[in-house]
Structure 1
Amino acid sequence: MIQGRDIIARGDMIRCALCAEAPCDAGCAAGVRPGERLRRIWFGNEQAAALTLPEENACLTCRAKCEEACVRPGEVPIRETMNRLYYQVQPECETELPEDEERLRCDLCGIPMENPFLLSSSVVASTYDMCARAFEAGWAGVCFKTICSLDIREASPRFSAIKGSDGGIIGFKNIEQLSDHSVAENMEIFRRLKEKYPRKVILASIMGKDEAEWSELARECEANGADAVELNFSCPNMMEDGLGSDIGQIPELVEKYTAAAKRGCGIPVIAKLTPNVDRMGPAAAAAIRGGADGIAAINTIKSIVGVNIHTYVTAPAVHGQSAVGGYSGNAVKPIALRFIAEIGQEAAMRGKHISGMGGIETWRDALEFLLLGAGSIQITTAVMQYGYRIIDELKTGLNLYLKEKGFTSVRDVIGLGLDTVSGTTDVLERGTVIYPQFEAEKCIGCGRCSISCMDGGHQAIRMDEGRRPKLNGAKCVGCHLCVLVCPQGAVVPGTRRVTKRV
């Protein structure tokens with residue numbers, strides 16, 4: 001099984017732009033479709049990339065027309081990467097790709113879903129055309145952009161981001177609000193979607209100004225084809241006080257408005273909670289008391305992303321002003337997982353559905369949410385960056401993982417990791433140390449491990465005359481900083497040993 005490790009890392013193809021209608025595909029006369037394979041590698045599906053290659057390797061002797069056609073000619077080692085798929089990855093594949101997607105079938109509060117993946121409530125699910133294209137691409141459902149009776153007027157620009165060394169978005173900030181369509185227009189969209197895609201799930205996000213409006217919006221959504229309702233108690237970008245995350249921070253209001261929505265409809269109701277709190281458990285328990293059938297988390301985190309050092313205005317700047325906005329993207333995943341685990345361990349949540357979101361890009365990210373108790377997965381920022389097409393990689397990777405592990409259903413993995421999570425470090429074993437181990441064949445002698453250990457650790461690593469790291473076991477405490485900073489993956493966990501340290 002090789003799904004758990006990266007045979008070909010993103011770093012080997014860091015200059016790949018993940019093009020739409022990739023020119024490298026058009027430049028390949030052998031039908032290898034290198035663009036598709038590079039995308040699979042990027043999203044952690046090396047095995048699927050290798051198993052779907054043509055039987056005969058035409059890349060070995062070709063003139064690499066794909067690299068000439070690349071939008072960054074000579075910068076992406078396409079032919080080398082394809083050959084590594086043939087000769088390094090394929091021989092290690094132990095499991096064939098599943099023939100169907102039956103293992104992915106699940107449900108949202110009893111509503112059947114063909115897979116666990118939905119678009120979350122945002123711009124990516126805000127029109128008929130967008131939702132229809134997502135359904136055609138393979139998404140099981142959408143959580144439609146929040147419906148309200150407010151007069152929504154958006155700012156421009158309204159997005160900003162923190163980017164990594166590859167140019168991709170690590171953290172994403174938005175100051176966007178709710179749907180700018182009328183309630184009647186959104187109800188028409190629901191009717192059209194349900195008529196054409198009766199088996200797809202429509203989760204209607206709503207926000208009311210009072211109990212009567214929460215009830216009425218829930219009623220209208222059910223009457224026009226929504227399968228379930230999500231209550232937006234978490235948007236951080238509202239122009240008016242007392243809405244969005246202002247509600248999610250007060251359990252009493254969560255309970256009151258959840259009960260109001262339940263009075264208005266007979267379909268499942270899910271409360272979407274804010275992460276802008278110390279603990280989410282009280283609000284989750286309040287939602288359940290109000291009758292909620294499940295919890296969705298997390299929405300975006302209140303943030304400031306960067307300050308222009310010339311104008312002194314934070315991003316995004318709107319006519320010389322800006323505002324605190326919602327932070328999302330892969331950077332928030334650790335925070336999202338923490339809240340998902342907290343909700344999953346809440347006694348009131350037994351038998352209730354959790355819809356998880358926050359920084360999910362790959363099938364591995366999604367799997368981590370499932371392991372901590374989520375029963376469905378919602379995604380926005382990764383779609384904004386890479387498009388609806390990522391559903392292929394989400395489904396393929398998760399489906400293959402389930403087959404490799406012997407699971408017959410995605411339901412079988414839900415919550416498997418919850419028992420390993422504690423809210424305090426007091427329970428952790430402290431009588432042993434796992435020393436690092438250096439893999440000489442991978443080491444390039446850069447000395448990064450030594451620098452980090454000397455200046456940020458315990459001065460336990462030095463470089464010898466041949467530029468090879470040497471460990472001083474008397475000083476090493478097994479913190480594994482060296483494992484994390486090595487750019488080659490040449491430092492790995494070694495043997496656990498008993499220590500007298502206390």
Structure 2
Amino acid sequence: MTDKIIGKITGKEYFVTIGLEIHAEMKTKTKMFCSCKNDPFNSAPNTHICPICTGQPGTLPYVNKQACKNVMKVGVALGADLADFSEFDRKNYFYPDIPKAYQISQYQYPLVSNGSLVGVDITRIHMEEDTATSIHKEGKSLVDYNRSSVPLMELVTEPVIHDAETAMKFAKELQLLLRTLGVSDANLEKGEMRIEANISLSEKGYFDGDFSKLGVKTEVKNLNSFKIVGQAIEFEIARHLAILEGETKGEIVQETRGWDENKQRTFSQRTKESADDYRYFPDPDIPKYKFSELPEFSKEELQKELPELPWIKRERYIKDYGIQVDDVEFYLNNLQFDRIFSEAVKILEKDGYKKLSNYISTDLAGLEKNDEMGNLENIKGVEIAEMVKMILGGELSSRGAKDLLLEMYKNGGGAKDIAEKKGLIQKSDEGQLKKIIEEIIEANPKQVEDYKKGEEKLLQYFVGQGMKATQGSANPGILAKLFKEMLN
């Protein structure tokens with residue numbers, strides 16, 4: 001944890017302050033201010049566009065209700081304050097990815113304010129439109145407007161983070177929350193979630209509401225993985241410290257920086273703008289909103305639509321099922337596997353919880369990861385629970401369970417039926433197994449003699465021969481018991 005640093009040269013104390021700004025594209029059918037399809041990644045360039053999202057003169061935007069509702073659900077989940085009054089503003093700047101020469105955003109009246117997540121206080125969450133995608137190649141710059149006006153949530157934390165680890169933890173938990181609520185896929189690689197970190201070092205102390213205590217901040221934009229978030233923050237802390245300590249020449253200036261993955265360092269992009277530079281003013285084409293007059297936007301109504309929140313489910317799974325923390329995180333981040341687990345665990349007794357979780361998070365996850373020809377939709381919770389019952393009851397070996405799981409993954413079906421058809425049920429009939437054991441003993445006189453002389457490890461050899469003779473269908477525990485009886 002790098003929250004307070006002692007300078008090697010001066011011996012001074014420096015305090016690290018970090019704030020995050022996180023954008024996330026909302027999962028809606030249409031864009032923020034028009035009826036174009038919200039599908040920026042899976043279509044040919046400039047196919048989901050219209051006069052509104054390309055900024056043609058004389059057009060009028062209209063607000064996507066579902067996008068606003070999504071953001072306010074996030075606010076409810078975070079225990080934040082929801083706006084009673086809100087409006088949209090014009091954020092003025094010229095760049096090819098903004099065809100109107102302004103972005104519709106929110107300035108003074110965000111939809112959500114306050115709240116917290118993993119102990120980090122949140123300043124605000126507001127709604128705006130995304131920009132188009134700029135593509136630079138072969139000496140040319142091209143613009144794809146499919147992403148222009150896609151609903152974009154922006155969350156701003158208070159400057160109360162003091163180390164890279166906490167920043168990464170916050171971003172991961174926010175991504176998990178957005179996915180759990182179903183409001184965003186929040187895929188960093190696709191740019192559906194974009195993280196920006198503001199970093200400063202100060203000799204005066206931590207932020208306590210007094211901004212004069214903070215040092216000059218730099219903002220590192222568009223960090224597209226949690227690992228890179230941590231690397232960029234650590235690099236900036238070291239860079240600031242080197243300047244403050246006089247190890248490197250220059251001064252810290254308020255600027256926007258980018259991350260160079262090849263060089264593993266940040267680089268200067270432009271001087272940081274202030275709010276005044278954007279000349280915010282209320283958008284005259286969009287009406288003001290009084291949410292207290294819209295019952296469906298009340299905190300009580302939004303609360304009813306929320307699923308079980310990640311931190312509540314995390315605590316419940318550990319307490320009620322006693323499964324490993326890594327397994328819990330796996331289910332929280334993989335909702336299809338969580339569906340299977342939550343359906344199955346209701347049917348099992350306590351002694352089956354860990355075995356169930358192991359087969360889902362390890363074996364079934366392995367089939368999916370290795371791209372085996374199958375579908376998780378084929379796996380029903382009730383059937384994988386039946387499989388675990390068969391294992392616990394001695395009807396199914398671990399090898400047989402893996403074969404059964406693969407068959408269910410590929411083709412679906414009932415666990416019991418598949419096990420019987422595929423001959424996976426372990427043979428436990430002692431009378432039937434004794435005949436097989438007699439044949440094995442007769443065929444292996446040398447090993448029998450050595451076993452009787454004290455080489456007890458040969459018992460495993462005989463069990464292996466029994467499993468081979470029964471094509472893996474015998475219960476190995478019963479085989480071992482019978483071999484011991486018949487060899488002595």
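Figure out for me which of the structures 1, 2 the number 30.5, 99 belongs to, where Rg and Dmax of the Cα atoms in Å was derived from the coordinates. Structure of origin is 2. When distance in nm of label points 7 Å out along Cα→Cβ at positions 195 and 435 is computed across structures 1, 2, the figure 6.5 traces back to 2.
From 1, 2, which structure was helix-only ellipticity at 222 nm (-39500 (n - 2.57) for each DSSP H run of 4 or more, over all residues; to 500) = -11000 calculated on?
Working: 1: -8500; 2: -11000.
The structure behind it is 2.
Looking across 1, 2, the calculation of mean count of other Cβ atoms within 10 Å over residues 459-466 that yields 18.0 traces back to 2.
Using the calculated result 2.1 for distance in nm of label points 7 Å out along Cα→Cβ at positions 27 and 171, pick out the matching structure from 1, 2.
Details: 1: 3.6; 2: 2.1.
Only one of 1, 2 returns 2.1 for distance in nm of label points 7 Å out along Cα→Cβ at positions 27 and 171, namely 2.
Match the computed value -0.34, -0.78 of log10 I(q)/I(0) by the Debye sum over Cα atoms at q = 0.09, 0.14 Å⁻¹, for residues 123-258 alone to one of the structures 1, 2, and report its label. Of the structures listed, the value fits 2.
Quick note: the coordinates plus some simple rules give every number you see, no bench work behind them. No experiment lies behind these values; they were computed from the predicted model shown. Cβ atoms are built from the backbone, for glycine too; each structure is taken alone.
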